[in-house]
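Participant: Following this line, the structures themselves.
Read the figures in this text as sums done on the coordinates, not as results from a lab. Everything numeric in this text was worked out from a predicted model, so none of it was measured. Cβ atoms are built from the backbone, for glycine too; each structure is taken alone.
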Structure I
Amino acid sequence: MNLIDRYIFRSVLFTCLAAVGVFTFIVLVPNVLRDTLVYVLSGQLSLVMFVRLVLTLTPYAVTLALPMGLLTGILLTLGRLSADNEIIAMRSVGLSLARLGRPILLLAALCAAAALYCNFEAMPRARVDYERKFAAAVAANPLRIIVPKTFITRFSNCVIYVNEKEGSVMKDVWLWKLDSQKRVRTLIHAESGYVEYDETAFELIVTLTQARVENRDEKRPESFVESPNVATFGKIEAARLPLDGYFGHGGVRVKQEWFTLGQLEAERTRLAAITPPPEQAKQFGRDRMKVELIYQDKINTALAVFSFALIGIPLGIKVSRRETSANFGVALLIIFSYYLLTMAVKALDRHPEYRPDLLLWVPNLILIGFGVWLFRRIEKK
C-alpha cells in the first residue's frame, strides 16, 4: 500500500467504525429493551445483568449494522474528499476511479469475510447465549414473570394480563387460553387470584377467585353466531403455565435463524434424506425452503457488505457534497430499497415453487450491476 492507499483506507475505516457503532446502537437498544424493560423496571433484572445482556447481544446487532455502517462511512468519507477537491487532485495525477477504490474494496472484502463469520458463527452463538442468560435471570424468581399492566404473551398456550400484583397475589386478572392456531378458546376474567411455582413440574399454577369463564366453540372459536358457554366460579385453578414453553426446552428457545453453519448443514442433510408422504409434501417443501432461505440469507447479507461498498464508491464521488445529511440520506435510501426487496423475496417462503432461495440473490446482483455501471459512467467523464 502506498501513501494514498493508506490515507484513503484509514479515512474510510475510522468513519465506518463510527457509523457501524451508531447503527449497532440503533439495532441493539430496541431489541434488548423489548425483552427486558418490564423486568428491569420490576426489579427482576438488575442493571448489571442488563448490561451483560446488552454486551452479549452485540455481535447480533453488529451483523445487521455492518452493511449499513460501511455504506454510510464510504459515502461520508468520499463525499468529504470530493467536496475538498482531493479526489480531483488524485485523478489529475492519473489515478483512475478503480485505483482510488482499491483500498476501499479491500476493506469491504475484509468486512464481508467478518460478516460471513458473524452470520454463521458469532451471531447464532451470541443470540443463544443471550436467551440462556435472560432465561436464567428470569427463572431465578419465576413468580415475577407475571408483570402488572403487561400482556404476557410468551406462553405457548395462553395470554395473561394482571392489573395489579403484589408478591403472588393478583387483582383484576384476564386470561385467554389459546388453541393450536393461536385462537382464543377460553376467556377468563377474575377479580383476584394468586400464582404459585411448582418447582418439580417447572410450571406456574394460576388460581383465580370470583372468576367468570367464557368457553367458545371448539371448532369455530372465532364465530359468534352461537352464544358462548358462560359460568362463574368462586375459586378455580385457571391454568398451569409450563415454563419450558416460556423459555424453550432446556431453558433456551432456539430458532432456526440462530443455527450455526454446522447446525444448518446438518438440518439441510436431514431434510434432504426424508421422503415425505404425498399429503405432507407441500408443508415439507415449505419447511425445507425455510431452512434454505436462512442459509442463503446469511451468505447474501455478508455479500451485501461488498455490494454496498461497490456502489458507495462511485456514488460517494458523484454526490460530491460535504453535508453529512445529504450523504446519510443517500445511504438510507439505498439500504431501505435493498432490505425492502429482500423482505419481498422472503415473503415467498410459502411458495417454494418460485425458488425464493435463488431470487434472494437478485438484490445483491442489482447493486453490483448498478455499481459497475456507475464506475464506468464516471470513468468516461
Structure II
Amino acid sequence: MRNLTHAPGRDELVRRVSELEPVLRKHALWAEENRRLHDEVIEAMADAGLFKMRVPARYGGFESDARTLVDVGAALGLGDGSAAWTASVFWIPTWMAGLFPDHVQDEVFATPDVRVCGTLSPSAAAAPADGGVVVNGRWGFISGAWHSQWQTVIAMSATPDGGQEPIMALVPMTDLEIVDDWHVSGLQGSGSVTTVAKGVFVPRERVLSLGAVLQERYASVLNAGTPMFRAPLLGVANASTIGLIVGLARAARNAFLDRLPERKITYTMYASQGEAPVTHLQLAEATLKIDQAEFHAHRVAGLVDAKGSTGEPWTLEERARTRADIGAACRLGQEAVDLLSGASGGSSIYRTVPIQRIARDIRAVGLHALIYPSTNFELYGRVLCGLEPNTFYI
C-alpha cells in the first residue's frame, strides 16, 4: 500500500520553499496586522506539498524524514517566522493523527492537504459517555487553528480506580469554538488562538491514552513498521520545530547583510558600517552561533532518522538530549539574532524592517515550554546525573 515513488525529495522540497519566499515576505506584515496567515500563503504552502510531508504514503503523503523537516523548516524561516512556525506545528499533530486506528486515519486523511492543529496541554476534562467521551475545556496557543480541519486535543479523564489520566483525541474543528485572542509580541501571524470544547462528544475510536502514546504504544497497524512512526512523540516534535530556529537566525543574518552596504555608524567617522572592526566581530560571532545551532538541529534529525530506520529503542539519555539540543539551538539562534539586531541601529525598529520582526519571533519561539533552554538543560543534566526525569514529556 505504500507508494513513495512520486514523493519529492529533500532538495526538491527546499527548492519549492525557496520559490515561496517572495510570497511569504509579501504577506508578512499583513499576517502581523491580521494575526493569522494570509490565505495565499496557506495555498502556496499547500501547492508546494508542505502539508503532505508527514502524511502516510498510502494517502498520497510524502513520509518525509526528519532531516527534510529541518531543512524545509529552515528554508521557511528565511521567508517568515510565523509561516515557518505554523507549518512546523502542523507537521506534529498530522504525525500524531497517524497514531490512531487506521480507519480513523481514513477519515482524517480523506481531505486533500489536510491540516491538523493541536497541543500537548491537558487543559480540558473528558467524561465517560456511551461509545466515547464528552469533552469540555479550552486550549491556548493553537497555531494555525484558522486554517485547520482537525485538532488533536488533550484532556484529563477519570480512571476506574478514581484517578485521572490524560487522553489524546481527534476532534473536527467544526465541533470547536475559536476565541480570537491572539494579541502578542511575536509570531503574530501564526494565529495561535484559543479553542473551546463545550460538550463535544468524541467516539472511543478517536481517543488514545496519552501515557501509551508517550511510551510509543500506538494504535495504528499499517504505520507500525514505517520509519516515520518509529519514534517518540517528543523526538518528532523537536525535529519538526528546530529547523525554523536555524531559519530565523539565517534570516536575521541575511537582513543585516542586505542593509549593510547603505549603512554608516552614526556619530562616528565610519562612513560604512562594513568597514568597522566591531561589525566584523559581531557578524563573525553571529555566523558561528548559527553554525552551532545548525549542528544541534541536524543531530536531532540524524537521531530520529537513524532510530526510525533500524527500529532500535531510544535510550533515556537520547530522549533528554533532543530536548537539550532544541534548547541549545534556540539559545544560540537568539544570541545570533540579538547580536545582529543590536548592530542594526535605530532605523531597524521600523515595522517595515524585517530584522525587528525576526527578533520578536525567535524570542517568542524560545518561550515555548518545550523549547525554553533552561528547562531543557536541567532535564538533560538530571538524566546525565542518573536521576529520573521530572516530566513525562520526554
Structure III
Amino acid sequence: MTDRLQVVADLATIGAERWDALVAADAARRTSGDSAPVAPAPVNPFLRHAFLSALHETGCADLDAGWGVEYLALWRGDALVAAMPLYRKFHSYGEYVFDWAWADAYRRNGVDYYPKLLSAIPFTPVTGPRLIAVDAAAGVALAKAAMKHARGSKLSSLHVLFPAGDDEAEALEKAGCLLREGVQFHWTNAGYPDFETFVDTLERKKRKNIRAERRKVGEAGVRVRRVTGLQAAADDWRFFARCYANTYRAHYSTPYLNLGFFQRLARTMPENLLLVIAERDEASGTRPIASALVVFNEDTLYGRYWGEVEHVPCLHFECAYYQPLEFCIERGIRLFEGGAQGEHKMARGFLPVKTRSLHWLAHPAFADAVGEFLAREAIGVGHYVDELNERDPFKRDAGPS
C-alpha cells in the first residue's frame, strides 16, 4: 500500500484521539523495542494533542506570532502511521538551538533566510520524538518525505531540534541533513529514598551550599508548597501567570505564553503539571511571591517556567530545582531534564548530556559553510563536555549509576 503525505495546517484535521494514539504507539515501540509492551509507555507530555493545540489556539504559536502550522502526516490507507510537528517560521524566537548568525549571514549576502521550516516544540528545549511513527520503517519514510517537502517548499532551510534517539538523527542525516550537537544538564534518580540521601552523595562544598541556600529561604520567612494540576486552584494559575510575565518584563522581554494557555493546560492535562508556589509568612497570613511550573510523566520531569514578584535570595533554586527534585524522589521519577544551558545545575547534581539537532540548507554555498562550521563546533562541544565531566559534583563512587 502506497504511503500518502498530507500537510496539516490545523491539528483538528487529525483529531485528538488519532494524534494521541500515534504518540502512544511511538512511545511504546521506543520503550519495548521488538518486544511486546507489558504496560502503556510514558508519553512525552509536550507531544500530546492537548499541549500542542493549546499553543496554537491561544495565540502563543500561531501564524500571527510567526509560527505557521505545517504539520506532516503520513497515511497508509486510512491509518496514520507517522507525523512530524512542523512550522513555517518567520523568525528564530522561542528556539533553543540558535541560528541568528546563519540568518545574519544570509541577510548580509542578500538572501532570504525567513521563512524557514522548523520541527520543534515551541518555546521549550525538551528532547523527544520528531519523527513520530508506529514503526522504524514509517519513521524513515517520514524523514524522506520531510526532506522532499522542504525541497519543494522553496524555503531556505529545514531544522529539526532535539530529536529522540539515534534512529531519528540517522534517518534525517541519511535524508540529507547536517548534524549539530549541543549540551543540556540532566539529573538521574539513583533510587534515593529522600532528598537528604541524594545531597549526601555530593561533594562536601556542594552539600554545604545546597543546605545553606535552603536555609536562607526559610530564614527569610518563606515557605514553599507543591500542588499538582489536579489540586491547583484558579488563583494559583493566575498568580503563576503573573509571576511568569513579570520575570519576562524584568528582563525587558515579551512573554511567549499567556494566561489562557496555562488555564487551558490546567483543564486538559492537569495530571502532567506541578506548580511550586512560594509564600511569605506575614502577620496577616501568607502572601505568594514566586512560582515555578514543571511538566512530568511517570518517567521524566521537565524543568520549565519560573517567575517572581518579589526577590528572595536562593528562592529560584528552591522552587525550580530542589522542590522538583524532591518530587522526583517521592514519585520515583527517573529523569529530570533541567532545560537549556546552565553550568550552575552541575552544583545541584545535574550532569552534561549531548543533544542533537538536524539542519538542511537549500543554498549549496551556505550549506557547505555551515557544514564546515558544525564540524569545528562538534570538536569544541566534545572538549567542553570532557571538561565538565572532570568537574563531576558527586563524591567518588557516589554518583548515579
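Participant: helix-only ellipticity at 222 nm (-39500 (n - 2.57) for each DSSP H run of 4 or more, over all residues; to 500) computed as -20000: which structure among I, II, III? Intermediate results must be reported in sequence, preceding the final value.
Facilitator: Details: I: -20000; II: -16000; III: -12000.
The structure behind it is I.
Participant: Computing distance in nm of label points 7 Å out along Cα→Cβ at positions 15 and 231 for each of I, II, III, which one ends up highest?
Facilitator: Once distance in nm of label points 7 Å out along Cα→Cβ at positions 15 and 231 is worked out for each structure, I has the highest.
Participant: Hey, another quick one. For which of I, II, III does mean projected area of the Cα convex hull in nm², calculated from the coordinates, equal 21.0? Provide the component values of the computation, followed by the final result.
Facilitator: Values: I: 24.7; II: 19.9; III: 21.0.
For mean projected area of the Cα convex hull in nm², the value 21.0 is produced by structure III.
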